[in-house]
Structure formats: structure tokens, C-alpha cells
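Structures for review follow.
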Structure P
Amino acid sequence: MGIANAAGVEIGSVKFSKEAVYGKANLMHFWCDTFYGHQELMGTYPKKPKTEPFYEAIDEVEKVLKKSGYSVKRFGSPREILIVNECATIGDNLEADLGQVYNITGVLDFISYEKLLEIGKIVRKVVKVPRVITFGGKNVTIEDIKNAYECRDGLFGGINAPKSGVYRNGYQVQHMGYGIDSEVQLPKILDGVTKTIFIGKVADIVENPHGKSIFCVDTGEVMDKLLKEIKDNECAFICANVQETDLAGHQEDATRYGNRLEVVDKKLKKVMELLDERDILIVTADHGNDPNIGHSQHTREKVPILIYKKGLSGRDIGERQTLSDIGQSVAEYFGKVLPDNGESFLEKLYYYRK
């Protein structure tokens, strides 16, 4: 499909291809964040949020929650977090880039997810960090969550979510971003035109109120569900996100990273076999996550755009300025325009929708 072409380098058996349809894209969003990468893909013009450890926002968050009638107390050292109604905590996200995300972690045996989300929305209105993530699970206690408290770099106090156990049973999550307007994104623009189907982590982080969202993490399952949705739908916009390469990058595990890519590669062949002359397949990324770079955080890199369309070969769509060019191309394919961001590259494919 042209990964060597997009990267501009041949490595081992990965060679340049004369048949490939390819390009690459710059990241317009600040830093290199999963949530904002997906919002940009969907057509959002990124707005600059603020990087801030939770301890710098804790006073204002505590004040607003107490004013709203919640019981709030502080916990942890050297950087305090908040415990709300003895069933939820608020602190730094320790898995994403530090200072960019706050977590609301809840015990869903003692608070409904809807009530937990109300807390999340209050926090979102107060703070200016890129993301506020509201999530929780069942069969855990507030003590389990408190026991998973950690402080990183002496600045970032939060809950180690995997250690807390909230992922194991009844897990629910919603990501809320700074400056995000779902009204200008693909799911809204395509409503009434075609189905919008999200598979994998994209279902967690992009609003899709009128479409179908399928939540899963395992790479094989993501690809199998993608195959099923292609078979079941004559016409649709389908976006599938492979998360396990990202997780392997965080774990600095290059072997697992490669293994997950191999699973995708084998399944992609089956995806391509299902497509006809009307279909377009685009393979891309929302940021980098190099497992060998020497740290466990995302890496800011240009990302490949690999395109497959039956009967089309030998096209270079060039270096795009934003991931939104992909979203804008999807919109044009279905006869619509994204109002906020992006320039379509369909013309470079010598393809016009009739």
C-alpha cells in the first residue's frame, strides 16, 4: 500500500511500490494526543488548550463542586487529588501525556454512570486542559481506587487506572475535549446522508449520536468487526481504530507492536478483497508512538496516508497540512462539505463522485 513511499525509506523487505497511492499528513493539533487527533480527523480546527497539573486547578474544581452540593475532600501526597461523595476521584491522568488530561474515576456500584458524568461535565466547564475523561467500573471500592494513587515527577497526582481495577468489570467511559464542536464534524455532517459506524477507541472519543458505535480493544476483534460491517452495509462511512499498537508503544514493547501490526496486515488483505470500484480505503494514524524512542509517551510525527481503491494505482497525494484533509475528502465523497477545517484530496485521486 506504500508505507515505504510515505516514509521515503526502504527497510528490509518493505520496498517502494510503483502501484501505491499514498501521501502523508502533518498534525495540526497541539502536542500529539489521541483525542485531539481524532477530532482533527473528523474535521475540527484544533484550538490550543492549556497544560496544567491538577494541583494548579484543584482549588477551583473543589469550590465549584462544593457549590453544586457535592461532598468533597482531599487525598494523597505530595500532590492532592479530590474524593467526591466517597465514590469518585479527580486527579491527573497518569497514562497520557502528563498535564494534558484529568480523570474522573468512579465506583459504579455506588454511583450511576449518568451521575458520574454530571461530575465530569462540571469539571470540564472549569478546566482548560485538552481532555477530561470520565470513567468507572464495577466490583471495585473507593479503597481500591485510593490504593492506586501515584504521584509522577512530584507534580502529577492521580490514580493508576489499570491498577485500580476499574477496567475489569462494567467499564464505561466518555472523553470530553476542550474547544470541540461536534456540529462541524463528520458524524453530524453525514447524518441523513449515510450511516456512520465507529469501531474501537474512536467510538469512545468522537460523538456519534445518530450512528453506530462498537467498543472493543483487541486488534483481531476490531478488524473482524470492520469486516462484518463492510459485509453488512452497502453504503457507509466506517472508521475503525487499532489501539493496541498505541498501548504497545506506551509499554515500550516493540515486539508486541510488530505483532499487532501483523494482525492488521493479514486482515487488511481480507478488507481489500471485499471492496469494489466505488469504495475507498484509507489507512492512517492520529499520532506516533515509537516503542524504541526511550520513553513511554506519544511521539509527534507526520503520519502516513495509504489509500486503496480498486483500479487506482500510482498516485502521490503529497504532504497534507492537516489530518482534516482526510475528513474533508470523506465529506466530498458523500457530497458534503466540512465547514471548519480541511482540504479534500479526491481530485488528486482522479476520482469524482457521480
Structure Q
Amino acid sequence: MIERYATPYKRGTPVLIGSGQPGAFDERAVDCPFVFRHRGKFYMMYVGFDGIGYQTALAVSDDLLHWEHLSVILRRGEGNGWDSRNVAGTWMLRENRMDAPPVLKKWDGKYWLAYHSYPGDGYEEGSACIGLAWTDDERLLEWHRLPDPILTPEEGADWERGGLYKECLVEHDGTFYLFYNAKNQKTGKWLEQIGVASSKDLRTWARYEGNPVLRVTPDAWDSKFVSDPCVLRDGENWVMYFFGYDYKRAQEGVAVSEDLFHWEKLPEPILAVGTGDDIDTIHAHKPSVVTHNGVLYHFYTGCRLYREGDRTKNFGKEFRTICVAASDPIFEEADRDARHSVS
């Protein structure tokens, strides 16, 4: 089964790197890719970190390999107080079939974006809550945030009381499902696991009583975190890409389900960290998976140690970029064609 979801062919260079420019939203790093198609182009929503907190931006591409920054769309100093400092957009409502183009979907005449926000300055400082924003701007540049969070850690169970993380928003048969990971405590070596809530109107949400739906596996590669769900429809079934972490390295895994609530994890990572000089020797995590021309493109955040000459430096030692892997060996040919077109 794992071969159906595997993306073993990594592109050796990042598709997106932070600017490194002092004062820019992405001075230190880029993170958390979310890829979709809109009005004939590919877009990537992603997070930038500047040493103060997260802000969220869009990049655009014609071919999924070469990306150009477009605009910051969720900015510091905007919002409603609770989400005005440190805001990470991670998902827009889109077509969620694996075999279909990942185009945006409207509901109530609007596009919808899920995000989480931390209350303080710093790297993921404080307990984050989850919010929604909407737009009817076809450029996707002007977003309107709902005034209050839709999920807070204080209203959750013990496993999520420390704060909420990445959102994955899926619509199926008239019901919305919001997958998210959360931590059980604010400090120390916490556990992160994945839960789900459902809604009919995007405003009133009910957590599933059987949460978390994806749990850590003791003494395994995902013994401390199972995080950052990316849920896709695969025929009559569902597949969830996620990352597992053992406090040493983060790697991608896969789980499958028939009903969105009961999941079976495949035992081994589907995308492992690299070796040697690879761009992802520390972490290969935070999946966004789309299909184009019959090929799975698996975008993720890759991390290795900082080296002299790298454009960004995160926390003094880490080079954090956005990378891609694929189900077919397409990158060598694509990069060769690009070099020829330039010459």
C-alpha cells in the first residue's frame, strides 16, 4: 500500500528560501507549505519567521518547481487582538481528491482560510488558538478574519490543553472537518497528537469525542509527535500525510481511514530525512501533497545545519527551507530543461 502514496524522488535543492533581508517577514526562515491551484496558476501559502513571530504569505508558480513571492496576506498588527502578533495560515478550503487538481472551493460565495495564532512574540510563544478568515477577492490578497477563534486549547481535553497547531480543512458530503495537532502542555517535552472537529457552518464546531484520532507510537520514530495532517480523498478511502518526531528528527508518515475518524498508520516513515550534504538532514516534515499530470508532488519543510553562505539562519544553527519530492523521477529532466531555456 505504501507505494501508492510514496514520493521517494527528492529534488535536491529547495523550491523556496527565506529572503534573509533584515526586517523582512521571512528574514530567518520559511515554513509550512500549502499548495493549491487557482485561476490557471499554482499558489503556495507559506509562513515566514523574522525572529519576532510568524506572518503568512503567498507565492506563485507555473510549474510547481519555480516559485515567486507574491504578497504577505496575514500580517502582524492586524486581526482582533488574540491573532494580531504571530499568525500562521496553513490551509485553504480546496478540492481534496488525490486524483484531481487541487483547486480552491468556495462556500457561501467565499474562499476560506484556516490559521492558528500565538498570543506572544517569539517562536510559537504561548498557547495558540485556531481561527478562520474569508475573502471574495479573486487575487486572494485581502482576507477578513472572523473576530473570535473557532477552537481554543482551554475548551479542549487534556491532550490539547497546551496549544493548537496546524489545520487541515476538508468538506465532505455537506460537513466540514477540521483536523489539527495539539500539545498536552505548554513547556518541557510535550506530546503532539492529531484530533478532528466538525461543523455544518464553519462557525460552530464540535470536537470528536474519540480524539485524538492519530496518536504517538511508544518507542517508535513517531513516539513524541504525530503532527501537521494533510488529509486527501483516495477513491472511497482517505489518506493522511503527517510527520512523526522522536525528539531527534522529524519525518513524514501516512495513515489511512474509511471514515475520517478511525485511522491506521503505516509503520515506517514514507519520507525520511536525508544524509550527507542533503538539504533535509535534520527534519523532513510538514506535508502538502498535490497531484499534477499523474505525479504526486510532496512539498515539505526541510532543515539542515546552517552553513556559511546560506541566505537565512534560524536560531543561529538551522537552515529551514521549503522542499519537494515526487512519485516519479521528474526533477532532473525539469531542471535540465530550465537550464537550457535560460542559456
Structure R
Amino acid sequence: MIHFVLLIVCAVAIYLSCEWFVNAVEWLGERLNVGKMAVGTILAAFGTALPESVVTLVAVTTGATDEAKDIGVGAAMGGPLALSTIAYGVTGAMLMLKRRRDRIAAGPGETPAGARNEEALGSAADMKRLAKDQQWFLPIFAVKVALGLVAFAFKPVLGLLFFAAYAVYFWREIRGGDDDEDEGPDLEPLKFQPRAASPSTWAVAAQTALTLVVIFFASQLFVKQLDAIGPMLGLSAAVTALLLSPVATELPEIMNAVIWVRQGKTHLALANISGAMMIQATVPSGLGLLFTRWDFDAALLWSGLITMAAIVYLLMTMRGHRLTPARLTVAAGFYVVFALGLIPILA
């Protein structure tokens, strides 16, 4: 029973910390003079991707055996899978719920702009921006999966190329400017200084750092409770590691998306997910290639194929200017396909 209680407490702590984190990171972006999209793709994504990146780092550098190091490889593959399916799916569901509430609040005979679920998430230009990260992610991830199927002497050195790829992406986002349209309300007052129209830089930095610490430790404790609960529910360690743990480690990104959708900042929610996916496709992969065999079994290969299928689906809807909340929600269905496909693999 204590594990279930701690699980709930950790989930609440992560949500509340993310509430304060997104508040702080928007002010941090304003202080650093970066574009609004970069707040999501770089600043927020870097913070929320920290828990799973540390899991990979610790596993691949301190693991006493190849099996222990392979935990890091699983984390490097499970993160992008959960983000491209569950995280986008939850965001789509929240958007549908918000648009429904907006229609009800508007009253009969009135339909607020963008409140219909069949309407695309922005203009054609918006869809082009959203597709950029997926276009970066897909080829990098495909190479990442392909390297897990081959063996050659200098493969570990290629890990450095993944770090370089993220550096280029980082530079592009930071230098991209603030070319995106304003969306949603202005910045809310900083939680640390609610009465200040323009909070102190130290307060912005302190709130960002403190919330990241809470998110990190709460996420780690959440995963540990999940690992304990899995066997209690009759789930094997392999199923828990492949199905539940990745969702748990990506909980901060999911929480951020829920909060930003609720605030009417849809593009920030989507940017946070896509930016975290870019980190997961590069940094943990580079660590895995440098310190492990990076050798995929059937389950890891299956997770990679499903991840790429989900991204291809999202890219097609974005390029066709057909990405709606309902179609975004469909992305979660790919995770169901992954779970069903694991049954014969792990049997």
C-alpha cells in the first residue's frame, strides 16, 4: 500500500513542480531573449529530459556488467517512444477537452475561434514549424536504430556525432529568433515574486533550479515505486521496464504539456515534447554508443520501429495541414500497438 501512496504523492509533486517550472522557464526565456518556441524546444526540454538522461548516464558508466549497462540502452529507446506516442496523445486529448470547455463557456450559438476539434492546430506556417523538429528527429533516430543492428570496430566513436547533431540543433533553435506568433496570455507573475511586474533574475534562476531538483528526485522516486508495483500486479521486470518505466520518466514533459495546453499555449506544449525528443535521440544515444555494445534485441528493435511509425504519421498530418487534436490523440494508439507486439516477443 505504501508504494501506491508514494506513487500518488510523487505524481502530485511532479505536477505542482512542473506548474512552477513552466512559470519560471518562460521568464528565463524572456531574460535570455530567446524565441518562444526555443523556450519549449530548448529550455523546458533540457530541464524535463534531465531525469531519463541521468538514468542513461549512470547506467552506462557505472554498470558492472553488460546487462546492467543495457538498462541505459533501454532508457534511451523508451524515452522517444513514450514521447512520440503517449505524450502527444495526452496533449491531443487535453486539447479536445479544452476546446469542448471553450464551446460550453461560449454558450449556445457561439463558437470561439479554434474551438472545434476538427480544426487544425494553427496555420500552414505553424504546421511547417511543428514539422521541423520531426524532420530532424526521424533521420537521426533511424541511424540510431540501424547502429543497434550492426557491429564494427569504430561504432563507439560515432556517439560523438550524436552530440554534434544536438549541438547543431541547439544552435539553430537559439539563433532562430522569435518568429513565432504570440499565443495565449502574457507571462504570468513569477511564483517566487507574485507582486513584481518584472521579477529579479536571481528569483527566476532560483525558481527554475529548485523546481528542477524537485522534478528530478520525484521522478526517480516515482520510477522506483513503479518498479515495485509492477511485480505486485503480476507484471514481469521486462514488461515493467519496457512499458511502464519510460512513461514514468517522461512524466515531466507530459505534465508540462497539460499545463501549457490549459493556459492556451499549445505551441509551447508541442515544442517541449519535440525538443525533448531531440535530446533523447542524441544525448543518451551518444552515451550508449560510447559506453555499451549498443546491440538491439527484438524488443528494442520493435520499440524503434513503432517510434518511427508514429513520427511518420505525425509528419504526414503536419505536412498536409491536417493535424487536429483528434489526430494528435491517435498517436497514443501506437503505444497500444507496441504493447500488443511485445506479447509474442516476451512470451
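Each value in this text was obtained by applying a stated rule to the coordinates, not by laboratory testing. It should be emphasised that the depicted structure is a prediction, and the values quoted were computed from it without experimental measurement.
If helix-only ellipticity at 222 nm (-39500 (n - 2.57) for each DSSP H run of 4 or more, over all residues; to 500) is computed to be -1500, which of P, Q, R is the source? Walk me through the numbers before you get to the answer.
Working: P: -9000; Q: -1500; R: -23500.
The read-out comes from structure Q.
Of the structures labelled P, Q, R, one was used to calculate relative contact order in percent (Cα under 8 Å, 6 or more apart), giving 17. Name it. Attributed to the structure labelled Q. Each of P, Q, R could give Rg/Rh (Cα atoms, Kirkwood Rh), for residues 71-166 alone, but the derived value 0.92 comes from P.
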